[in-house]
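Below, each structure is written out as structure tokens.
Just so it is clear, none of the values below were taken in a lab; they were calculated from the coordinates. No experiment lies behind these values; they were computed from the predicted model shown. Cβ atoms are built from the backbone, for glycine too; each structure is taken alone.
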Structure I
Amino acid sequence: MLIRFSLLMLITLALSTEALAYFTVGESGNLPKEGQYRLGAEPQLVFDSGGFNFSGFFDAPINHDSSVRTKMGIGDTSFEAALSYKWIPIPDYGKQPAVGGKVEANYARRANGNWNAIRLMPIVSKDFETVYGPVTPYGSLPIGLVGTPTTTLTTLQLVGGCEYHAPDYPKWMFGAELGVNLNNAFTYIAGNVTYLLDESEVALKKTH
């Protein structure tokens, strides 16, 4: 049932005539564990235009230090789809933060035509235990090369965010993020809600 719902959500996003949750980082340096997948939703408010965006995403592990994310969005821009690869060669261990980054290919359809982007997002994050449960603040400085219908832009943002795992809801993760425009981008606030899927929930079950 959950997989059917997620597929329906992605199809709905793809067929929408107005779309986009755009240019977020959306995650810390923590990776899905082996046999674990992540299904999430991400609302975003863009301060510059007052526009509201929404996206759905799905994360899958590749190996012990990398994962992949697919994302589709609706909202202020007609359509957005993105595919990103996250690599964390330095894990969070002891007092050492997780250090790595993401590379993302992004396509958007806007009122004045198609936009294409390649983004590089360095990520630094650190897990902390609190009385309310584990939190993971993170920071990034995303840089992008964006092709618009009329020109090519270099974008730069400063991003800070935090993930929270509620002890009473181990299958759920919550996040918040602030992005500040430094060059040819925009300032936004975003949140996300993520459900952690075990491999058994994704695999098709045999019936007897």
Structure II
Amino acid sequence: METIFVLLCVLIILSIFNVGESFYKIIGLKNYMISGLLIIILMCTFLPYFKIDNIGITISGVIIPFLFCLKYLNEFNSKKTILSFFASLLVLTTFVMIMNLANTSVVNDSIYVTIIFSVIMAILSFAITKNSKISFLSLFLGLNIGNLLYFLIKYYDVTENILLLGSNEILLFMILSYIFVIFFDIFYEKYKNKKRINQNIIDEKLIEK
């Protein structure tokens, strides 16, 4: 059984039993909504892809994540956020292209290599944006644009080659990366809260003096 199916089934079970409530708050959906979304994605992995020239587009890995991206558009509420998004998108796209050019694709058959690259891309995106929702947007677009540009440069004229955007491997990579991003967001919020509490304690002591 492919790893993506196992991961989706595990996430569905966890969401049904409301395990990981902090995750749902960050994503901005209730656990039953997440369950429904994951079930739809799992079912759509068995559907055929749309083909435009020699580029395939899947429902599970492209269409549904793209619609999910629309939910996060309200996060672009400042010039700083917009700049951080484009900076993250540029870095991730470049990273994916470099890995492809080095013949070390981030979409790898080895689950261990996939996890390592997922952590790296999660760190890159969240370190730049400090926002898990903006990170999701840059991860989704950066991963697909990076692979698309590499394909157009190297293989587009080779008629027998097809680039499948949103394949099960890419979907697995994207989900893993976003899970790590959410972990980083949780720890970052705890760090900020702890720093805020310590600052309040210092301020109170200064006032007392």
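If Cα extents along the principal axes in Å comes out at 77, 38, 32 when worked out from the coordinates, which of I, II was used? So the calculation was done on II. Which structure, out of I, II, was helix-only ellipticity at 222 nm (-39500 (n - 2.57) for each DSSP H run of 4 or more, over all residues; to 500) derived from, given a value of -2500? Derived from I, not from the others.
Upon calculation of distance in nm of label points 7 Å out along Cα→Cβ at positions 40 and 64 from the atomic coordinates, which of the structures I, II produces 0.8? Numbers along the way, then the final one.
Working: I: 2.4; II: 0.8.
This value belongs to structure II.
Quick check for you: by relative contact order in percent (Cα under 8 Å, 6 or more apart), which of I, II is greatest? Looking at the calculated values, the largest one is II.
Determine which structure produced the value 3.0 for distance in nm of label points 7 Å out along Cα→Cβ at positions 160 and 176, calculated from the coordinates; the candidates are I, II. All intermediate terms of the calculation are to be shown ahead of the outcome.
Working: I: 1.2; II: 3.0.
Answer by label: II.
With P(r) over Cα pairs in 10 Å bins from 0, in percent, for residues 24-95 alone coming out at 16, 34, 36, 15, 0, pick the structure among I, II it was computed from.
Details: I: 18, 44, 26, 12, 1; II: 16, 34, 36, 15, 0.
Here the read-out was taken from II.
Once distance in nm of label points 7 Å out along Cα→Cβ at positions 88 and 128 is calculated for all of I, II, which comes out largest? Walk me through the numbers before you get to the answer.
Working: I: 1.7; II: 0.9.
Largest one: structure I.
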